[in-house]
Every structure is written in C-alpha cells, then in structure tokens.
Structure 1
Amino acid sequence: MDKQKLKAGLFALGYRLESLEKACNTSLKQVKDELEQSSMIALLTANTRLYCVQKEVKELQQIIKVLEEAL
C-alpha cells in the first residue's frame, strides 16, 4: 500500500474518532436529560446509541486492520 492510501486511512480514522467522541458526548448529555424525565425512555435511547457506537467501533476496527496490513 502506498503512502497516499496510508495517509488517507489515517485521516479517515482520525475523522471517525473525532466524530465518535462528539456523538458520545452528545448522547451522554441527552441520556442524562432523559433520565430526569423517564427511565424507560432513557434506557431505550441509551440502548440505541450503544448499538450505533458499537457499529462505529467495528468500522474503525476495519480501518485499523487495513492500516496495520499496510505497515
């Protein structure tokens, strides 16, 4: 794999990690707000967000695998 592809992969990884961090921070605030209103809604919301985070983590793991193979 050439350096351009490696750089693109690193950029994609950095972008995804930043995006995931922002999403987690937003979700945490929203779940805290929802907990004050109704615990059932908060649990459902937290479960949905957890699924989304897990999906994002799997995608990041695929990017990392490609980068590792390039090294």
Structure 2
Amino acid sequence: MQEQTYQHITSDLGTKIANQAIEIAELKAVSANYKGALEQAQKELAAYKSVIDSNDKLRKMFEEEKGKGGVA
C-alpha cells in the first residue's frame, strides 16, 4: 500500500514537472517573439533617427546658405 502511495506521489510530481516544463517552453517562445519584435522596432527607430539627423544636417546647410544669400 505504501509503495502505491509513493508511486502515485511520484507520478503526480512527474506530471507537475512536465507541465511546468511545457509552460517554461511556451514562455520562452513568447519571450523570443517579443525579443524579435523589440529588435525590429530598434532597427526601425535607428532608421528614423538617421533620417531625422540627415534632415537636421540639410536644414543647417540650408540656413547657412540662406544666411550667405545663396538661397532665394
């Protein structure tokens, strides 16, 4: 009887561990998806910043030329 109780407890714990392993795997998959989305967003942000920096440089050049009387 005691051996059956131990087997039942062991089986129950094995099931709980398996379920937790599945949950961990699912959370890792979700985390990987978020990480991928974050990396993509960071790349897009860097591209936007590059465009803004370029625009600022062009604006500065325009203002300098305008100050020299080179731009109508």
Where does the value 1.00 come from, among 1, 2, when FRET efficiency 1/(1 + (r/R0)^6) of positions 12 and 52 (r between Cβ atoms, R0 = 35 Å, to 0.05) is the thing being computed? 1
Answer label among 1, 2 for the case where semi-axes √(5λ) of the Cα gyration tensor in Å, calculated from the coordinates, equals 68, 6, 4: 2
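FYI, it's all coordinate maths here, none of it is from the lab. These numbers come from a predicted model, not from an experiment. Cβ atoms are built from the backbone, for glycine too; each structure is taken alone.
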